[in-house]
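Presented below are the structures under discussion, each in the form of structure tokens.
Read the figures in this text as sums done on the coordinates, not as results from a lab. These numbers come from a predicted model, not from an experiment. Cβ atoms are built from the backbone, for glycine too; each structure is taken alone.
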Structure I
Amino acid sequence: MRQKAEKPIVLAVDDTPANIDVVKGVLSQTYLVQAAVNGKMALKVIERKKPDLILLDIMMPDMDGYQVCQQLKSSDETRDIPVIFLTAKAEVEDEAKGLGLGAVDYITKPISPAILKERIKTHLALKIARDQLKRQNELLEERVLERTQQLDELQDVAMVAMGSLAEARDPETGNHIRRTQYYVKLLAEKLKNHPKYSAFLTPSNITSLFKSAPLHDIGKVGVPDHILLKPGKLTDEEFVEMKKHAQYGRDAMVAAEKTMTRADNFLIFAKQIAYTHHEKWDGSGYPEQLKGEDIPIAARLMAIADVYDALISRRVYKPPFPHEKAVAIITEGRGSHFDPDMVDAFLEISEDFFAIAQQYADSEEDVKAKAGIK
């Protein structure tokens, strides 16, 4: 970047040296005047150091001024340099052609020194104003992007915190929500090109699914402690109460939606997941006994993620199942508990599920601490 005191650079392009000398005589006190005697030389000069403005003759051998201007305006690097045609071609159609190629002005020879100076001064001032406006827009875009990222991060933190609130009252371990979140994303990415799911599993929707997954069991905050924390098998009556967490989760999302003028997809998906991820493909699940494709895609994804994690995770009342056994159990549930196509996709990436489980694994100490066991 040049110092503020340094003169603006004007490149004069003309195949007649005498014309360049005239331009230098008129401008050299105010500007640093560079020269090129043909179009190809001008492009090389510009490539080394971009001028602030170009005075361009039209009638030159090999590459005329129109061609030079056209090449400059076709490049992102040079299209913003103001070009003034300085030429003996005085016909209206010549001027129209030059301006049509992107030149900012058209001056015919012989030149008037006063007019040339004023035209250059005006166009350099306009260029400075455009550059400042462009930079201000870039700064504004950067700030908007930064703020958007901050809001996205805040949203992510809020979702995980809300999910953790439910987990804090549950004998399941805290990393469960993180693991299931990544399982859902992994399975969605695998299925995004499948004809049945491609219209739904867009990059934006996959991101929203990832954000909403931690809220799948948010409704457990409404389940009484003596049921939620019971270490043994629930009675039929207790299980009825436990199943209500799906409705509690849905109601929480509905309440959240009412505070917004337009519900984001992540809230819509969170509501679907919280309410229907215990539904089963054959209609034997809860709370609505939905069947097959009546179950939202978001909930079908979470069903596999949630069951897999429950199977491979350590609990106070059971050791973790080996990955292979968990995969076998999910395979057995193909077409009864789970969407068959999703199970097929899961089987292709089951080792990636296992890698996520290992990355976010809970230690035995974590489980005991969660359960209050010393």
Structure II
Amino acid sequence: MPEPMLPDNLIPFNRPSIEGREIEYIQTAVEHGHTSASGPFSQLAVDELKEATGAADVLLTTSCTAALEMAAILLDLEPGDTVVVPSFGFVTTALSFVRQGARVLFCDIESETLGIDAGRLAEIMDDTVRAVIPIHYAGIGGQIDEIRAVLDEWPRAELVEDNAQGLFASYKGEPLGSFGRFSAISFHETKNFICGEGGAFVVNNQADADRAHVIYDKGTNRRAFLHGQVDKYSWQDLGSSFGMADVLAAYLYGQLKEKESILAKRRHVFEHYRDALSPLVDSHGIRLPVIPEHCEQSYHMFYVLLPDAEARNQVLKSMNDDGIYATFHYVPLHSAPGGVAVAARELACPVTDDVSRRLLRLPFYTSLAQADLDRVTESFTRAVDRL
């Protein structure tokens, strides 16, 4: 048995946990003898996700990145094509499309929910844009209606949702991930529902399903062969080995079956932080997450915006000295060396720059105990009192 990575008195930023029958299901998958992709537990997990998203089809992938890479292949990108991604995001949201030859327009975010700013999006759109990829930051839908209205003016551009953080969240009563042609979900160990490393590719138009399966099956028509539609399968298209192992799907299925319990525990963490820190908003000039009335969040994270970068860094150091692993989040993509290299043109992202300097994320995981929650908020309060 490996030794614990952290001393008992330290509170990590994230800690994966077993919430139900995950170990039993993993053992069953191994004993069943089908541990590779597209096994029995894969189908069970897919059924859960299709019901949650209303999708035409869902394909379990090795990561959310792999799901976005599948979207990039299905778009048939050509030289000169661009995609729009928020600068405040993880590198693979852009990289998945860059690998298929696209250049990137880095869009600024709006200051309320920290998603793509639809007004700024309208200003930077042009005829080269083939896809807009909003990130539903913290599992909040942001300006979906406004983004779709912009895309209505540019019929060549598709909506692809990076819903890594938003499974089981909704926007005006509709599931996040159901608004675009495609969407992608993450089951990385830092997310709400986990299997170590994993993701899902969500297909919202039935017309895309057959080709998606060819790409998923290493560019072959293996699925058609298994369904008796052809007498043998062969190389047909682009593709890769995108499939999640069934032993990981068993882990994931165990988590998905505990949906209500997991979301309730995470909601408790969020509400504790919100209630404990709300008195500091006026007295210390901090800002807590904004959840619009029409958005049902996923309870993925809790962040705080400090007055400036110096205050953020001082609070981080103070909390880390207390043995509490709070952290910052994204470094702006538009100014990173890799982002500069693939940018279609230089665009200013002042809100992204500002938020990136001031944002602090508190420890947030499903098994976070009440005593540890109290320690986190007490440490944070002491730290801001010293500013």
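Before moving on, here are some points about what is shown:
- Structures I, II were shown, and distance in nm of label points 7 Å out along Cα→Cβ at positions 39 and 63 at 0.8 was computed from I.
- Among I, II, structure where semi-axes √(5λ) of the Cα gyration tensor in Å, for residues 143-246 alone as derived comes to 31, 19, 10: I
- Structure (I, II) behind the derived value -11500 of helix-only ellipticity at 222 nm (-39500 (n - 2.57) for each DSSP H run of 4 or more, over all residues; to 500): II
- Read-out relative contact order in percent (Cα under 8 Å, 6 or more apart), computed value 11, structure in I, II: I
- Structures compared: I, II; top value of FRET efficiency 1/(1 + (r/R0)^6) of positions 47 and 255 (r between Cβ atoms, R0 = 35 Å, to 0.05), i.e. the largest, recorded for II.
- Given 21.3, 73 for Rg and Dmax of the Cα atoms in Å, calculated: source structure among I, II: II
- At a computed -0.44, -0.75, -0.86, -1.29 (log10 I(q)/I(0) by the Debye sum over Cα atoms at q = 0.09, 0.12, 0.13, 0.18 Å⁻¹, for residues 103-286 alone), which of I, II: II
- When P(r) over Cα pairs in 5 Å bins from 0, in percent, for residues 271-334 alone is computed for each of I, II, the one that comes out at 3, 13, 20, 27, 21, 10, 4, 0 is II.
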